[in-house]
Structure P
């Protein structure tokens with residue numbers, strides 16, 4: 001739970017700094033570009049989260065790579081995370097930042113669970129359908145749930161839309177039991 005607070009706190013602080021500087025969209029784009037770089041260069045991520053490497057060395061490396069290429073507020077966030085030993089939270093902080101940006105734009109953010117990874121077109125269709133159902137703009141992030149036999153489950157703002165095969169089978173079983181109970 002404490003990590004969730006850390007992620008939201010830093011995400012909110014970054015959002016406030018970005019809005020004040022008029023750079024919210026640029027920071028969102030660049031922040032996720034850094035995540036892409038870390039995915040392509042896992043040694044960079046290992047370096048900045050490694051507790052045995054001094055913070056000053058990490059900051060010099062980050063400065064050499066990113067200074068003048070990304071927004072100053074984003075580079076400062078990286079420096080702060082390194083100084084405080086919280087660099088491992090960077091991805092979740094960026095997700096919290098994106099959530100805050102989208103909330104300001106009138107979006108609700110949720111998770112769609114599926115047995116297999118959804119393709120972009122499928123995800124977009126579910127976003128549209130969920131938006132229509134809830135009468136609000138919805139952004140969904142896909143997560144794999146191996147316990148799902150088929151279908152999907154959506155969790156958004158404390159609401160659950162369960163269109164999983166398991167749920168359908170449970171409903172069918174309950175319906176059959178209720179029908180048999182009514183015949184007696």
Structure Q
């Protein structure tokens with residue numbers, strides 16, 4: 001994208017439209033209309049809808065990956081690491097919930113950048129699994145099936161974008177504490 005501020009505006013408006021309608025239903029004309037410009041003018045700033053999708057998804061995926069790398073490398077306990085992962089999800093979702101919708105729902109429409117996204121996502125999940133396995137090996141976590149733990153926690157965290165925008169006054173610290181308690185300690 002040519003202009004940083006105009007590019008950021010295009011991504012912001014597009015990610016909101018992607019959340020409302022889904023990537024495939026949104027046209028360049030829809031984006032231009034939402035910006036109050038002609039579709040032809042939009043092409044002065046972007047090469048196409050694929051570029052917008054990549055600019056919507058990849059920076060957030062990179063933030064998640066870089067964040068979990070830092071968490072993994074930290075001297076924190078397993079419980080603290082998992083709490084930090086939950087905190088990271090809450091913070092990123094609160095700051096980028098429209099982009100999170102695209103990241104979760106529209107990633108498969110990435111064309112040239114699909115491999116990069118999958119590398120980030122798979123790398124993130126592998127680090128998450130590694131932390132979970134370390135908890136089992138250290139006898140800190142008690143579970144029977146690693147995949148159930150990974151699926152349960154990540155499914156909840158990935159869907160925060162559906163819930164967080166409905167909370168007018170979100171106390172991120174309190175949500176982190178409560179969600180950590182439920183996801184890590186269970187309901188008993």
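Structures P, Q were shown, and distance in nm of label points 7 Å out along Cα→Cβ at positions 30 and 150 at 4.8 was computed from P. Given a value of 25 for relative contact order in percent (Cα under 8 Å, 6 or more apart), point me to the structure among P, Q it was derived from. Structure of origin is Q.
Figure out for me which of the structures P, Q the number 0.10 belongs to, where FRET efficiency 1/(1 + (r/R0)^6) of positions 38 and 142 (r between Cβ atoms, R0 = 41 Å, to 0.05) was derived from the coordinates. Structure of origin is Q.
Among the shown structures P, Q, from which was the value 1.12 of Rg/Rh (Cα atoms, Kirkwood Rh) calculated? Comparing all candidates, it corresponds to P. Quick check on the output: 2.8 is mean projected area of the Cα convex hull in nm², for residues 118-157 alone, derived from one of P, Q. Which one produced it? Considering all the candidates, the number was obtained from Q.
Look at distance in nm of label points 7 Å out along Cα→Cβ at positions 54 and 78 for each of P, Q: the largest one is in Q.
Source structure of the calculated read-out (distance in nm of label points 7 Å out along Cα→Cβ at positions 6 and 70, 3.3) within P, Q: Q.
Every number here is computed from the coordinates shown, using simple stated rules; none is lab data. This structure is a prediction, so every number in the text was calculated from the model and none was measured. Cβ atoms are built from the backbone, for glycine too; each structure is taken alone.
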